[in-house]
Every structure is written in C-alpha cells, then in structure tokens.
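Following this line, the structures themselves.
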Structure P
C-alpha cells in the first residue's frame, strides 16, 4: 500500500503490466475505491479453462485488491464487465449473480473484440466504504 501526499492510497501488485502501463491495481480516494480491470489469470500465469472459471477468478482478484483497504465485494457499487463473447453472458451471470446477491451493484456488460492473451473476460469494480 502506498500513501500519497494528496490523501490517496494505492495498491500495487507484482503484475508486469502496472508499471508498464502506469496504473495501480486499486486506488482509494476518500470513501471510494476503484479496482482496475482484472482478467481471470491465475497467480502462476496459467488461464482457467472456460468463461465461468475465468469470471470466478476475476472476482477473486477483485476481492484480493479490496482486502488491503478493509473492503470486500459487499462494498462494491459498480462493476464493468468486458467479454469477447457476449452471447455467452449466462455463463458470466452464473458467477456474478450469486457473488452479488443482496448487494446488486450497478452493472454493465460490454462485448469487445479482443482481451489480453487468453482472457475471455475482464472485470473492473468501484466500491464505497463510507
């Protein structure tokens, strides 16, 4: 966790993309936390098989990013989901629905032409801890 002189706190991980692209995994300003897009890659660099498994891993990575801020999925108020296969949205919903049952954050699902490497889905989140 890095504390900025402007009151912002940011989380950096060992992702090679963060320094190359100039971003943090998550940033907190006041009660808001923004989690950068997370693809469903495993810590060992392998990709889970299938859209449902990758969606589940995306949410795990978001949870890992929220934890240092003493936050969880319960604090999420907005998610953006990018997928290369929007016609398979039900596979994403199988994970998202139960994960956010009772929380029901605002949500958007967008189809994109391509994501990095073997990613089928990428999810970013905004959380409020007021």
Structure Q
C-alpha cells in the first residue's frame, strides 16, 4: 500500500513581490528615521552640526545612519560621556548609537513590529 501523494502548485498573484518590496522599503525607511530620533539625545552637542549631520548624510532607505563631520569619528570613539556635552540628560558621549539602542531596544523592536503591520499588513 502506497502513501497518498498530493500534487499542487501555488501561484502568487501578479505584483505581490513588488508590493512586498515596496512595503519593506517603507518599513526600513520608517525604522531608520525612528532610530535616528532615538539616538539623537545621545549625540555630543556643541553647535548641533554633528547631531544634525545624520539628516543629510544618511541613507534611510537602506538603513544606513551616517554622522558626517570631520570630527565625528573622534567624538564617537573618544568623547567621555556626561560632563561638558551641552545636554541636561547626561546621555551625550561616545558610542552614542550602541548606547541608545541598548537603552531603547524594546521600544525600537515594538516600533519595527508596528511598522511592519502597518506597511505589510497582518494582525491588528
């Protein structure tokens, strides 16, 4: 006695891949913007040039945040946290990206989940 055999073919509707790609692009862009907003209070601040450079230099569509000033690298790796960084929250300092994400991981995860539901569909 042989086992039953099922022969079937799944056909996706035309345009589904393009719709999914467009949805993922919207999720990526929204998430990148949210991460930049979350990281903002952690970036050293004097005149605002470093902090605001993320808006001009980043590629939000591809999830790439860039702080593009001549001194950004030095600030990222060598700037002590807290004192003299022109912020009342004492969060500003080196490794601002890693520290902000570590502090707000759950909120960012929820944002990504909600954005995926909004742009890709799913349970409400």
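A short reminder: the numbers here are calculations on the coordinates, not readings from a lab. Everything quoted here is computed from the prediction, not taken from an experiment. Cβ atoms are built from the backbone, for glycine too; each structure is taken alone.
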Problem - Structure from which -7500 was derived, helix-only ellipticity at 222 nm (-39500 (n - 2.57) for each DSSP H run of 4 or more, over all residues; to 500), options P, Q - result: P
Fill in the blank from the handout: Rg/Rh (Cα atoms, Kirkwood Rh) gets 0.96 when computed on, of labels P, Q, structure P
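Here distance in nm of label points 7 Å out along Cα→Cβ at positions 34 and 114 was calculated and came to 0.7; which of the structures P, Q was it taken from?
Q
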Handout entry: Which of P, Q yields 21.0 [mean count of other Cβ atoms within 10 Å over residues 58-65, calculated]
Key = P
Handout entry: When distance in nm of label points 7 Å out along Cα→Cβ at positions 10 and 42 is computed for each of P, Q, the largest belongs to
Key = Q
Exercise for the section: Taking mean count of other Cβ atoms within 10 Å over residues 2-9 as the quantity of interest, name the structure among P, Q where it is greatest. Expected result: P
